[in-house]
Structure P
Amino acid sequence: MRKTLKKRLKKDQILFSAVSVINRNGYENTTMEDISRELQMTKGSLYYYFKNKDDLIYQCHTLVLSLATKELEDILQKEDITAEETLRKMVSTHIEYAIEEREIFNLIFEPKSTFNKEQLEPVLKLRKYYSRLFDEAIQQGIDHKEFQVKDPILVRMMILGAMNWVQQWYDPNGKLSKSELKERYGDYIIKLVN
């Protein structure tokens, strides 16, 4: 059992390093050599943990999306905040991941061209669950009479679509800081649901 835990911890260390390299170099430009160099380990050692680059990328994507999902779940479970505050925090979390984990998060856009058949089903399932967390936040706002939404699914698609596009144009050296961007997105999204 101790050996299994040690292997799991090492695998997680590799995944976090791989995410960092992919975000720095881009998905297409990252090689197993780049990742092994970052970790100061041999390329062959990586294959002890992962079948190939596709397997590594899949597991990086699953890790990042799972972390983001857990943060959204934690926000939704808070009972001492309004539906508006919940949605604002979820928007902020999504934008944080969209910017900081850009390359990994981008894989969600075209999963059919990125993942094989075996990987695709769990990726789509997690992606759908992630979306439903926003549905839940919107529904809470409707139930508490905070939001005036007639088509919650369409509103959720608009919200996620608007937030996902930030990856394509956001510049950390641009006019808005990341915190200002999160605040403005929150303001506009709240206008959308009121």
Structure Q
Amino acid sequence: MAALTAEKAAARKAALARRAVAHAAGGAQAGYLSEVLAGYRGVPLAGYLPMRTEIDPLPAMAEAAAYGPVGVPLIVAAGQPLVFRTWQPGGATMAGTFGTSLPVAGVEMVPQILIVPLVAFDARGGRLGYGGGFYDRTLDGLRKAGPVLAIGYAFAAQQAEVLPLEPTDQPLDMIVTETGILEDWR
């Protein structure tokens, strides 16, 4: 277990460095995400308010909000799944846990599509997050309750050849980057 933890820490460090470089390069990012979401107009979805060097899903989320409910995650407590609060483009936000932001107003909602931020991904839908397990617990619970589409959203530079994954790490159904859409492993 300690070896796996060390492998994950090393993989996170390398991926975060690659992500920082990609973020600094800037440029258009949400085109492919908008393209994917256009096929699901009106389906409740949750994205995220980007922090640090995360790729920005807000333009695609704003487009989706014109057709149906869009939410963002709230961290309730360590070891618990996320809950989601509705979000509106341009709405007031406040500081959340771990450097996140969350809407001041909004009601709780349950997404059927989840745009998942990540630190690294592989070509088989594997995802490495920040290490808190929030999205793994959340996806596990959502999938037990019904169908959910988990879309990993990242810079292409965050792709790793292989990731140190555990059985509790929830796979993604699709990965969208600024350069394309990956879903061939399904």
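Comparing FRET efficiency 1/(1 + (r/R0)^6) of positions 93 and 125 (r between Cβ atoms, R0 = 35 Å, to 0.05) across structures P, Q, which is largest?
By FRET efficiency 1/(1 + (r/R0)^6) of positions 93 and 125 (r between Cβ atoms, R0 = 35 Å, to 0.05), the leading structure of P, Q is P.
State the single structure among P, Q that was used to calculate helix-only ellipticity at 222 nm (-39500 (n - 2.57) for each DSSP H run of 4 or more, over all residues; to 500), giving -25000.
It traces back to P.
Computing distance in nm of label points 7 Å out along Cα→Cβ at positions 29 and 77 gives 3.3 for which of P, Q?
Q
With Rg and Dmax of the Cα atoms in Å coming out at 15.4, 46, pick the structure among P, Q it was computed from.
This figure was derived from Q.
Throughout, read-outs are computed from the coordinates displayed, never taken from laboratory work. Treat the numbers as computed from the prediction; the structure is a model and nothing was measured. Cβ atoms are built from the backbone, for glycine too; each structure is taken alone.
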